[in-house]
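These are the structures, in structure tokens.
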Structure I
Amino acid sequence: MEPLVDIVIEDARWEAFGLETLADTALRAGFAEIRLAPEGFSLCLMGCDDARIMALNQDFRGRAKPTNVLSWPAEDRAAAEGEVPELPEPGAPDDPEHLGDIAISYDTCAAEAAAAGKPLAEHVSHLVIHGFLHLLGYDHVIDADATVMEATEVRILARLGLSDPY
């Protein structure tokens, strides 16, 4: 089975961790929950460290601090407040629709998982799904949008047998 995501590893700890397999599993659950055929889409996931994600956070959000995950949707799919975003149209399997790019920091993810007393794989699965939903137009800045996004995350995580992180 062809992987769903192009992986760029900038921190070898992600390679040892198995980010590609974990992300593929999480994304398959995400596509299934929102009823999209994954074969018509592509996305890129970069596994990096805090220094790299801090530089990205500064460049793109004006925040000079590390964060757990960042995403860059290929298209603005923002929905009306409290609504589910309109789903993208798939491309052909040999010319998939690119959803966008995600970066995830090993350092911040590991620290957050340890602080929450949860397995790193569970936390990373959640953050991959979180970034994926951002690519689809979900957001959490406004409470009504956060409710929709978090409920979707919880349903996808349940497909993976993972607990509600909220």
Structure II
Amino acid sequence: MLQDSYLRAVAAAAGCTMAKPDPDDGIDWILTHSSNKHLADYQIDLKVQLKSTYQYGPNPANGHVSVKLKNDRLTFMAARPVTVHRILVAMIIPREIATWVAATHDVFSLRHCAYWADLKGLRPTGEEETSVSVPTANVFDDIALCAIMERIGAGGQP
């Protein structure tokens, strides 16, 4: 639920709508952005797979967050070509649920941060699951989401 809330806040700030696939086929959300500036289509969709971890504190010194994906999920997320692009959004969450959110009169904050990766071309390395590195340079916020949608809207990759 914390990841969903984070994604909802980012999507709203980026001017995107959200839809939850039903039945769930492993994709958690589909984000849609509409703009007459998009070249590929007026409405651009992006499939999002959410993963979380509490193995690190915020902004790990090693420059990435690792999450495990089942090999069939990784194969699906990495496959190309696609009609609708897919990204993985990995969020570092605090171990203690009581520290997930904080509110004051002028700020409501979620802890910690989420990062994104396009898994294009990655191949499974484990027997049943694979550890995937998501760069902490790829902070997933409204600015990043707008840039992703702009690239897709121009006919490019996330």
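Just so it is clear, none of the values below were taken in a lab; they were calculated from the coordinates. Please read these numbers as outputs of a predicted model, since none were measured by experiment. Cβ atoms are built from the backbone, for glycine too; each structure is taken alone.
Values computed for the structure shown
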{"quantity": "Winner on FRET efficiency 1/(1 + (r/R0)^6) of positions 71 and 103 (r between Cβ atoms, R0 = 35 Å, to 0.05) once structures I, II are ranked, highest first", "calculated": "I"}
{"quantity": "For -6000 (helix-only ellipticity at 222 nm (-39500 (n - 2.57) for each DSSP H run of 4 or more, over all residues; to 500), calculated) the corresponding structure among I, II", "calculated": "II"}
{"quantity": "Which of I, II leads on distance in nm of label points 7 Å out along Cα→Cβ at positions 7 and 31, largest value", "calculated": "I"}
{"quantity": "Per mean count of other Cβ atoms within 10 Å over residues 127-134, the highest-valued of structures I, II", "calculated": "I"}
{"quantity": "Given 0.70 for FRET efficiency 1/(1 + (r/R0)^6) of positions 63 and 95 (r between Cβ atoms, R0 = 41 Å, to 0.05), calculated: source structure among I, II", "calculated": "I"}
{"quantity": "Among I, II, structure where distance in nm of label points 7 Å out along Cα→Cβ at positions 23 and 111 as derived comes to 3.9", "calculated": "II"}
